Structure I
Amino acid sequence: MTTPEVNTHRPPPGDTAAREPAPPLRTRRRFSAIPWALALPGLVFVAVLLIYPALDVIVSSFFTQTGRSIYQREFTGFDNFTRLLNDSDVMATFWRTVVWVVVVTFASYAIGLGIALLLHRRFAGRGVIRSLVLVPWAVPFIAAAFAWENIYDHRYGVLNHALSSVGAVDQPVSWLGSPSTAFWSVIVVAVWKQIPFCAITLLAALQSIDNDQYEAAAIDGAGAIRRFRSITFPAIVGVSTIVIGFTTVWTYNQFDLIYLMTGGGPANSSQIVSVFTYLSAFTFGDPTYAAAIGTTALIVLALLLIPIARIVTRRSA
């Protein structure tokens, strides 16, 4: 008579997975559904308020408006895009937008980095000055536009009065009324608005650098420029990339500041893509053409952000 085989194999002492029974299938399904249930309101919000309007703009760009209602339109394929490529005003607006984005973004970053380096030093009243740096960022765009319009005013503006006092100008300059100065005048205001974000974000990155590295570099005889090139900038390059990316998106989509101060004029000299899209839809009554401009602007913005996204991904990896 044979005796039944007894399983003498025992799990190792540290193998808790072999000793503890797996949870029931229903329990695992219930726990896996909890994250989706918690994320559902946010997903619905994104889908309804962000994804659907974006898809509707892209679809509308392939139609031509035939009546006042949004449903009175016919499919015309790529006609709006062909018209866009042959429109000299649109092409000039896109090139002006590129200049706008490049100048505002890198001027804001350079000045913000300089302010961050200064605020990183220890001096009396540093906390107060750090708070004051945030003032331009906290001021609403409407209030900022109104204040700078008064500064730029050619009759009683502070800027003309100051320049006349030092003999820099012989007669008042119409900063927002001249095609040669309006665009650059608004750029100054945009940079003024963006500097606080760049400065405070870069300051936070500077404060995360270990001070022992600077002490070791000072012992080795490294100067200020070499310390910045070898220690400071490599440590903040990841944050700098993110700052430039956010500033690029905000500047590219800037609308209210230019519209409030110049309306895109005079003679379209300060008009960028966002302003031209708005005017095409609500002033010229051509929403499908405005949708084509917006779709093209979205593609251009994506092409601008691809290198930045790659740099951030590589730094994260």
Structure II
Amino acid sequence: MGKKVVAFGEIVWDILPNGKVLGGTPSNMVFRSNSFGDEGYLLSRVGDDKLGHAALNKLKELGIADENVQIDTAFPTGTVNITFDEKGDPIYNVTLDVAFDHIEFSAEALKLARSADCLFYGLLPQRFGLSKNTIRELIKESPDSLKFFDLKLFEHFFDLNVVNFLLQNSNIVRIKEKEIGFLADKLELKPDGLENFGNLIAEKYKKLELVLITRGQNGIFAYSKTEGAFWISGYQIKMKDNIGSGMAFSAGFLHYYLNGKSIEEALEFGNAAGALNTSKRGATAIFDKKDVLRFMENNSRRKLCL
């Protein structure tokens, strides 16, 4: 039986240059957790509109249960306009004040959070009061669930109070390496390298057990309060796009970590899952655990970059 991963937050339609695809960090996380044999559950909200009903149909197509996706009659389904920079990294322009900003606290959501092996959440749904208050209640009322904070930044939203609260109440945080400088400045940290950053942030926020830093083609760095630093090299692959690669890493890491594997084993599997995802198109490309293990056997690694 797989572990229960409950992801809270946005469902959006990603509007790409060549069309639209269903996206959102939590739904991508649930999809990938399911693909590895865990039980992913989505806590979200869509509008009672054409895009909302299309989203519910797409979730079913992707094998994602929708019974905990609320329907909003006042606010529209979320959309994100995505362009790409010169390095191929996506740039997100997220519509404001949409359905996922208004996820309500409910008995069903509370029951789901309390039964989770891991409660997963990001920064974007904390823009407005209702969803922000809901995740705070779910965190408080689910003491036995591992708390995983995906600290992906968005240009138009950064609230230091929100970030501090989530870091103070999370066990694991994932951060992109390219965003460390901005975060360190806002959090009043003055790190000398990745290892020092991991140590400083883990010391500042007492519940943090693991700091996971995704480094693109350079792989993964992690800092554990109990086991110290881990450096995992990247893979030599031809990238198609990196949409969903962070969630492939996180889902892969949690699949091993929640099932009792060592931190290093979990990092290695998650690293390979993220790399495999970038060699495919989109966040919901089809692959499973066996595909990741085969990828690990058959692909060369890059030189470790410290």
Calculated from one of I, II, distance in nm of label points 7 Å out along Cα→Cβ at positions 249 and 265 reads 3.4, and the structure in question is I
Answer label among I, II for the case where Cα Rg over 2.2 N^0.38 Å, calculated from the coordinates, equals 0.93: II
Kindly point out which one of I, II the value 41, 35, 25 was derived from, the read-out being Cα extents along the principal axes in Å, for residues 153-296 alone. II
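Which structure, out of I, II, was P(r) over Cα pairs in 5 Å bins from 0, in percent, for residues 41-184 alone derived from, given a value of 2, 9, 17, 20, 21, 18, 10, 3, 0, 0?
II
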Source structure (of I, II) for helix-only ellipticity at 222 nm (-39500 (n - 2.57) for each DSSP H run of 4 or more, over all residues; to 500), computed value -20500: I
For distance in nm of label points 7 Å out along Cα→Cβ at positions 121 and 137, which structure out of I, II has the highest calculated value? I
Please state which of the structures I, II yields 15 when relative contact order in percent (Cα under 8 Å, 6 or more apart) is computed from it. II
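Computed from the coordinates by the stated procedures, all read-outs in this text should not be read as laboratory data. Bear in mind the structure is a predicted one, so any value in this text is a computation, not a measurement. Cβ atoms are built from the backbone, for glycine too; each structure is taken alone.
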